[in-house]
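A.B. asks: Down below are the structures I want you to see.
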Structure 1
């Protein structure tokens with residue numbers, strides 16, 4: 001087996017696991033169903049993952065890695081810090097709406113401590129990215145002066161709470177609503193400073 005086909009097989013397994021875990025839950029999902037959904041033998045799945053828990057953790061890592069790459073691209077290609085933050089928030093809200101069942105599964109069956117090291121690393125990097133956006137916005141005069149680190153914590157905390165509300169309570173929060181909430185507190189209102 002060459003490296004390229006190995007990478008493709010691993011991606012197929014993780015994509016199938018996402019569907020099976022989202023549809024059946026972690027406890028009811030089995031490697032056989034994931035293998036069938038991926039079009040790979042059961043033994044093929046075990047070539048890449050020792051067990052269901054390792055597969056689920058790989059899925060979690062993969063989702064967080066993909067999200068980190070997408071957010072970096074958003075920030076890199078944005079024309080302004082406000083646009084970067086707006087697109088960042090929109091991306092995370094859309095993910096929550098699209099993958100609500102997976103978020104619920106994770107909360108229901110694993111609680112918040114499963115994969116904690118992976119999550120901590122991910123959220124720390126995301127906070128640093130938001131801090132970088134806010135710092136850039138302050139330098140450009142687009143955002144009012146504030147403590148970028150503390151503000152990034154507040155933005156991340158708000159976003160995480162909203163994502164949980166979407167998953168748990170089916171609360172509807174649009175990107176526009178969230179952008180107005182976050183950005184109206186950050187945008188430099190020159191007329192109010194006179």
Structure 2
């Protein structure tokens with residue numbers, strides 16, 4: 001546990017140094033056929049960005065997947081609908097999952113759930129670990145005060161797709177069984193490039 005805390009502390013320190021430059025760090029999601037590039041808002045969402053970067057740096061996303069596509073046709077019983085593509089380690093008890101992080105709401109960061117924004121999936125505030133989602137179109141119901149989650153705290157956005165949004169939309173439109181992609185899209189790795 002002390003090693004994990006030390007790694008997170010190191011990453012937050014690196015992020016604070018990185019945020020002094022004009023350029024955000026980037027990450028590449030590499031699947032068997034495509035690459036999606038993100039910029040990570042380390043200055044505005046340091047906890048969430050550091051968490052994501054630590055998973056990348058330690059190779060914890062190797063052989064992860066995009067596994068969930070939420071869209072109008074597969075959420076018939078939900079009043080507040082959203083459009084997102086979700087990925088990560090998929091299993092709640094996966095051996096590579098790190099401890100949960102503090103919730104950084106959009107009220108705190110100012111990063112709204114616009115088209116292409118990447119955000120941490122969660123249950124209760126402070127339970128986010130390895131799972132993330134990408135917004136398809138603007139999703140204000142996921143912001144602080146939004147109605148998607150009854151607690152009104154929204155979700156923790158921390159970056160945005162800068163290349164490959166066409167790929168994200170193609171994956172999001174793939175066949176599903178309920179909300180789950182069938183088959184899943186295998187992620188070979190997510191790597192940091194800056």
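A.B. asks: For distance in nm of label points 7 Å out along Cα→Cβ at positions 82 and 106, which of the structures 1, 2 scores highest?
C.D. replies: On the way: 1: 3.1; 2: 0.9.
For this comparison of distance in nm of label points 7 Å out along Cα→Cβ at positions 82 and 106, the top structure is 1.
A.B. asks: Comparing volume of the Cα convex hull per residue in Å³, for residues 34-129 alone across 1, 2, which is largest?
C.D. replies: 2
A.B. asks: Could you figure out which one of 1, 2 the value 38, 18, 13 for semi-axes √(5λ) of the Cα gyration tensor in Å was computed from?
C.D. replies: 1
A.B. asks: Now, a different point. Taking FRET efficiency 1/(1 + (r/R0)^6) of positions 50 and 178 (r between Cβ atoms, R0 = 30 Å, to 0.05) as the criterion, which structure among 1, 2 has the greatest value? Don't jump to the answer; show the numbers that get you there.
C.D. replies: Working: 1: 0.15; 2: 0.35.
By FRET efficiency 1/(1 + (r/R0)^6) of positions 50 and 178 (r between Cβ atoms, R0 = 30 Å, to 0.05), the leading structure of 1, 2 is 2.
A.B. asks: Where does the value 31 come from, among 1, 2, when relative contact order in percent (Cα under 8 Å, 6 or more apart) is the thing being computed?
C.D. replies: 2
A.B. asks: Quick one: helix-only ellipticity at 222 nm (-39500 (n - 2.57) for each DSSP H run of 4 or more, over all residues; to 500) came out at -6500 when computed from one of 1, 2, so which one is it? Don't jump to the answer; show the numbers that get you there.
C.D. replies: Details: 1: -25000; 2: -6500.
Answer for the origin of the read-out: 2.
A.B. asks: Taking distance in nm of label points 7 Å out along Cα→Cβ at positions 114 and 146 for each of 1, 2, which is largest?
C.D. replies: Max of distance in nm of label points 7 Å out along Cα→Cβ at positions 114 and 146: 1.
Only the coordinates and a few stated rules stand behind these numbers; no lab work does. Keep in mind that what you see is a predicted model, and the values were worked out from it rather than measured. Cβ atoms are built from the backbone, for glycine too; each structure is taken alone.
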